[in-house]
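Next come the structures, one after another.
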Structure I
């Protein structure tokens, strides 16, 4: 597997999926009302990524296999010495066929080559399986936010 820089056309294709996924998560957690969630998600992404793949300090890559089939994509930001992984998404057809550890190692190597000294990643609190997986990759929990609906 390897990383290949994403072009603007590819970015536009995945941007819609990222917005839809983000919308679902915010509604699921009760952070946004369903009626307003899609517009809020679009606003968030359009603000954060106003220049698409050319947004300063943001990096978008396709992850390809040995046949150069796009199997996943990653978006991370690296404004200084720390990188933040915003999104790693494996395409449905490859979810059962890829080694996640290999994907995260590939991403980590790319970020390390950019001279980052720290990588951070986010998971919504309900996703214990993902959090446990991140821990096996060497990530440590540094902050926990708890909420209660009234």
Structure II
């Protein structure tokens, strides 16, 4: 399934979409984790939405995620895509420390032999639920492939 096919599934929900590319040369350099964070801070809008990780080398969709949740009172809360792309991805079982997204992506790029990771960012029209859009995309991927994107552990 291509990125364009995924976007077509939620076309009526999309307010804005764009791409940020992470190069292996940059993220693996001595200051690469800081450079990644600077890239995200400078290029990603500070609002909720969907993000999709795609290996530029083979166009494989590796992950579909979202930021922002709707409370019972109808209020959009939690952090933006910008914050989510810099947040913790979980705890390292060996060290007990958070694994931040920059390190997670660096490791993913080495594991996948990925020279460029495209992060497709989709911001939705006001009043649209990021979790709904994420569910539509993951379901479309699942219906086409019979499995989730490689780095989506469960849904």
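Bear in mind these aren't lab numbers, they're just calculated from the coordinates by the rules spelled out. Computed from a predicted model, the values in this text were never measured in an experiment. Cβ atoms are built from the backbone, for glycine too; each structure is taken alone.
Listed values, structure above:
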item: Read-out FRET efficiency 1/(1 + (r/R0)^6) of positions 56 and 72 (r between Cβ atoms, R0 = 25 Å, to 0.05), computed value 0.05, structure in I, II; result: II
item: Comparison of I, II - label where Cα Rg over 2.2 N^0.38 Å is highest; result: I
item: Top of I, II by relative contact order in percent (Cα under 8 Å, 6 or more apart), largest first; result: II
item: Which of I, II yields -10000 [helix-only ellipticity at 222 nm (-39500 (n - 2.57) for each DSSP H run of 4 or more, over all residues; to 500), calculated]; result: II
